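Colleague: Dropping the structures in below, format is structure tokens.
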Structure P
Amino acid sequence: MNRFDWLPGFITLLAEERVAILHSDPILLAPAHCLHLDAEDWGRAARVASASGYRWAGLWGDPVDEQVRIYAVLAHEGDYLVLMTEVPLQAPVLASHTPYFPAADRLERHLHDLLGVDFQDHPDARRWTRHCAWPEDVYPLRSDFPVGGDSPKRAPADVDYPFERILGNGVYEIPVGPVHAGIIEPGHFRFQAVGEQVLRLEARLGYTHKGIEKIAVGRDASGLARLAGRVSGDSTVAHAWAACMAMERAAGVDVPPRALHLRALLAECERIANHLGDIGGICNDVGFAF
């Protein structure tokens, strides 16, 4: 099957739903194909993609001058299609993809917290990455926000996050974290349970957001790979490899077989180490009461 032989059919479906394609570019984000859409058609395009069985695979935004460029990635038959649009920086409003792709939930909330993009019809308006570190009208991934932050003071405690609660006879709540006794990175987990049955578990993450997106701008290839490897200590090989793959694809570079074998060997060592650590953690938790 030829690459993107399904794309003309998808474009036809978009046209039937009156989705305006401002520009179609197979080169800009190669090997992905990019469709530049009008912001008014952002939600309709997601509805068409969902009905066609496409997989929603990612979302990010770039502040450029007085605009915010939004990119969403769709995967289909081994190919990647990037939908792109622009909204004004002073009023960045866009239709949500979450009603059609549940995977868009947290990434859209992330963009709202850090870039100020307001996703209409999103089913969950609670903040996600913003942990009371900045005022409500400050967005740290915008160009005018300093890389090192703007306040040396300790952020106030995030005590007002509206966790969903289940009420009823015998229901109790167990809060875990965000500071853990072991080496696990910060995360707050709120359990609602009856006896041994867990009715709901809600995770509150993002405590170690470092602004990687901002401090990565302007680095050379080796510097970016090192930065990616420092995002999370237990996945340094995986993150560094992913960054290298992205740069190599963008530059059209073919990696020598020996380099791929060495990367795979290191990634397998990392996987085994993580699995052994997790198995040990399970044994520790099972024997905790004893």
Structure Q
Amino acid sequence: MFIRDIFSKKRPVLSFEVFPPKKGLPVDIVYDTIEGIKVLNPDFISVTYGAGGSSKDRTVEIASTIKNKYKIEALAHLTCYSSTKKNTEEILKELKRNNIKNILALRGDPPIDAHSEEREYIYAKDLINHIKQVGGFSIAAACYPEGHIECKSLAKDIGYLSEKVHAGVDFLITQLFFDNEKLFQYKNKLAKRNINIPVVAGIMPVLNKNQINRMVSLSGATLPKKFVRILDKYEHNPKALKEAGIAYATEQIIDLLSWGIDGIHLYTMNKPEVANTIIRNLLEIRDAVTEEKISNE
């Protein structure tokens, strides 16, 4: 099934992200994660690439298992920074052979030894155009509520997003963020640019301070004062900080659901127990939101 069609049947959608282990490590941890979250009935599970596309073979393998063993729609990440068109077409054929119909098309992070003159794709929109030409996939793209860290302004970044959407994107998944007001403002800006496809909110529960420092440095996400107070209060108490991080993510999702978000995408970090705790805290709220939407249709 194309994920784009799920949005026409239900909202909000619920999805999770898992990632392949580093090269040389057993893949079992990912399958343990999938086993742990399948009971939450996700609408789809996305599978990332490793740094520089280093685990792309495992991405196809894991996505195939999600789709064909667990009967859950899989969203395979596909990056293009150092890929050739020939290599991309081989991956697309492999995805089709495994009945995977959904791709998150990304530029990806550059490998350390990358050279721009060797690249056949410059931007994610170039990859999206290629996938669209091949056909047979529902395409997602990333969006950045506070702007991409490499972009000079949010307005310019939304301009680039518009180009991706018009190239053939069906829905968007946000980069992590911690201030819901940033997303609400962002959605208004997208509407003014006639970007009206579904936007799924990417939520990352913070489990330790090193994690948040790394994520903020990579993404440029703003930390609200409330969130900073939590970090300062519990940074030396790992168990308390983990519990507080889960509580903050839960509260963030409750607010998004009340606002009418199209979907929630939880970055699991391959920790199914965290995803289970958050989603089970939301069962009644999710049911209420779904019932309200059905009654209004």
Structure R
Amino acid sequence: MARRTVGNYLAELSTEPESAVAIANIRLSASQPRHYFDLEKIQQLAASIQKYGILEPLLVRPIPHQANHYELVAGERRYRAALQLGLKTVPVVIRDLDDQQALAIALVENLTREDLNPVEEAEGVLNLLAIELQREPQEVKSLLYRLENEKKGKTITHNVMGSEIGEQIQAIFTNLGQNWSSFTANRLPLLNLPDDILEVLREGKIAYTKAKAIARLQDAESRKNLLETAIQENLSLSEIRQRINELKFNTAEQKPQSRIDQTVKRLKAARLWDKNPEKWDQMQALLAQIDELISEASH
């Protein structure tokens, strides 16, 4: 499929003839890249449609062997709002599209939405790149990380940056109004988060900065409990970090070796011998007591 800019996709819709189609004859696509819709915003859109009508037609494609039946390609928020209002027909643009073209257009439309959450944005960009480059998403991820490493000088050979595929990647991001390096550093890692974290991020229940902090907890049960608490009590990022530190300390208390390692690490980081000689004198006295206790226990 020939690559087009976001502007091209949207401009084409505005120049094609509209038709009125029975909403009952439109079905949702199984490959819709967006899974979660804010019900409050759908209600706001419905109120706007009730007052002004549907200002931008939906994009549909014919369903083979089903006359006057169509699959929705772009405009699901408008479709849901129209259903909520009980509208019988909706304005549409009908276009013959194959599966890849339909998915690419749906992805582009979603990526232009301001309310798209970070996970859906990352998945959308990655899938659009996969379609445009005709490669698997996992391979595209590897290409992006290789590009980033080459940019930072972490590789000796440069076999992506400056190549045809490297230029394609950068052109796609330019068309989306995004920076590939920023996306690779800040959005792509989100897809490596645990499934329970990804789920609430997709639903927009928590900010991704908070989610990333909670994801650092290795214990699944502790992570689940803190995630639920953070959402229910709307904990700030600093409150979440404080609770994580408490959880880690309590875990260390249960594991003597871990607590010893953590204490030694904190002692080294504090550098009392440089920053606070008085405290360091006190610390040396305590260390002497510890040394004496160890000696007694050894005999």
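Colleague: Out of P, Q, R, choose the structure whose coordinates give helix-only ellipticity at 222 nm (-39500 (n - 2.57) for each DSSP H run of 4 or more, over all residues; to 500) equal to -19500 when calculated.
Modeller: Working: P: -10000; Q: -15500; R: -19500.
Derived from the structure labelled R.
Colleague: One of P, Q, R was used to compute semi-axes √(5λ) of the Cα gyration tensor in Å, and the answer was 53, 25, 15. Which one was it? The partial results should precede the final answer.
Modeller: On the way: P: 34, 27, 22; Q: 28, 22, 22; R: 53, 25, 15.
Derived from R, not from the others.
Colleague: Right, something else. Who wins on relative contact order in percent (Cα under 8 Å, 6 or more apart) among P, Q, R, i.e. which is largest?
Modeller: On the way: P: 10; Q: 20; R: 14.
Checked P, Q, R; max of relative contact order in percent (Cα under 8 Å, 6 or more apart) sits with Q.
Colleague: Give the label, chosen from P, Q, R, of the structure having the highest value of distance in nm of label points 7 Å out along Cα→Cβ at positions 44 and 132. Each step should come with its number before you reach the end.
Modeller: Details: P: 4.4; Q: 1.7; R: 2.9.
Going through P, Q, R one by one, distance in nm of label points 7 Å out along Cα→Cβ at positions 44 and 132 is largest in P.
Each reported figure results from applying straightforward, stated rules to the coordinates on display, with no laboratory input. All values derive from a computational prediction rather than experimental measurement. Cβ atoms are built from the backbone, for glycine too; each structure is taken alone.
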